[in-house]
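Asks: For reference, the structures are reproduced in the following blocks.
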Structure 1
Amino acid sequence: MYESKRHPPIAQVHFLRRLLGHFAAALALLGASLLAGMAGYGYFEHLAWRDAFLNSAMLLGGMGPVDAPQTDGGKLFAGLYALYAGLVFLVVLAIILTPLIHRLLHTFHWEDRP
């Protein structure tokens, strides 16, 4: 997927396209996670979509839910979704930072051979 150290770093335009692709993948993961959280809160807690959105977004953002779960299923879902949200935060961070870190390390380790 990425160029090896035997190849020169890619052009700025290609790098920006790669960065945009990673950003789009991160947004897709966040969007899917947000929809899954909204569906779970709607199903288990019978929250309106606006309240389900708020709770899911707050968990994905690392803040915690706004409405405390009332049902046993809702409590189980909220706990599992909170664990999932923590992992999604780390994965999204890795997806976004990977091309930046690769470019930095590639620039330092590139073997300029004639």
Structure 2
Amino acid sequence: MDKDREEQIIAEFHSMWDEFPGVARLIHKSHRVLAANQKAVSQGLEAGQICAKMGAPESHKGCMMAEAMKLKEGKMDRPSEQKVRGWLPVKDEDEVVVHFSMVLPEQMD
């Protein structure tokens, strides 16, 4: 992916994901974080980091990034009762996904 296209995708990511109430990151197939939304940055997650080296190794168990890229379809799981996470391919791009996670709010009556 050329630099201009990368910058365009990063700008589009921020316009769509900066206000998302969970953590969202734009991740290259090399596992390099290209961009992070406001919630992610507030938790110390930043562009340039290698996502697979962040946090506890067991938190990456079940990662579906490669599968989402290969199949070109979104994937989602629920690693705990309170948390969901997903991997969304970027249209017309083979090398990047949006990876999001969020803690589910308490059930409202």
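Asks: 30, 29, 19 is what came out when Cα extents along the principal axes in Å, for residues 41-96 alone was calculated for one structure; which of 1, 2 is it? All intermediate terms of the calculation are to be shown ahead of the outcome.
Replies: Values: 1: 35, 21, 16; 2: 30, 29, 19.
That value comes from structure 2.
Asks: Tell me which of 1, 2 gives -0.33, -0.53, -0.88, -1.10 when you compute log10 I(q)/I(0) by the Debye sum over Cα atoms at q = 0.11, 0.14, 0.18, 0.20 Å⁻¹. Display every interim value, and only then the final one.
Replies: Values: 1: -0.49, -0.64, -0.83, -0.95; 2: -0.33, -0.53, -0.88, -1.10.
Label of the originating structure: 2.
Asks: If helix-only ellipticity at 222 nm (-39500 (n - 2.57) for each DSSP H run of 4 or more, over all residues; to 500) computes to -26500, which of 1, 2 did it come from?
Replies: Working: 1: -26500; 2: -7000.
It was calculated from structure 1.
Asks: Given structures 1, 2, which gives the highest value for distance in nm of label points 7 Å out along Cα→Cβ at positions 1 and 17?
Replies: Numbers: 1: 1.7; 2: 1.0.
If we compare distance in nm of label points 7 Å out along Cα→Cβ at positions 1 and 17 over 1, 2, the biggest value is for 1.
Asks: To continue, here is another question. So if we calculate distance in nm of label points 7 Å out along Cα→Cβ at positions 57 and 73 for every structure here (1, 2), which label has the highest result?
Replies: Working: 1: 2.6; 2: 3.2.
The structure with the largest value is 2.
Asks: From 1, 2, which structure was relative contact order in percent (Cα under 8 Å, 6 or more apart) = 23 calculated on? Before the final figure, lay out the partial values.
Replies: On the way: 1: 38; 2: 23.
Derived from 2, not from the others.
Asks: Say we calculate distance in nm of label points 7 Å out along Cα→Cβ at positions 49 and 81 for every structure; which of 1, 2 gives the highest result?
Replies: Working: 1: 1.5; 2: 2.8.
Answer by largest value of distance in nm of label points 7 Å out along Cα→Cβ at positions 49 and 81: 2.
Each value in this text was obtained by applying a stated rule to the coordinates, not by laboratory testing. Only a predicted model underlies this, so the values are computations on that prediction, with no experimental measurement involved. Cβ atoms are built from the backbone, for glycine too; each structure is taken alone.
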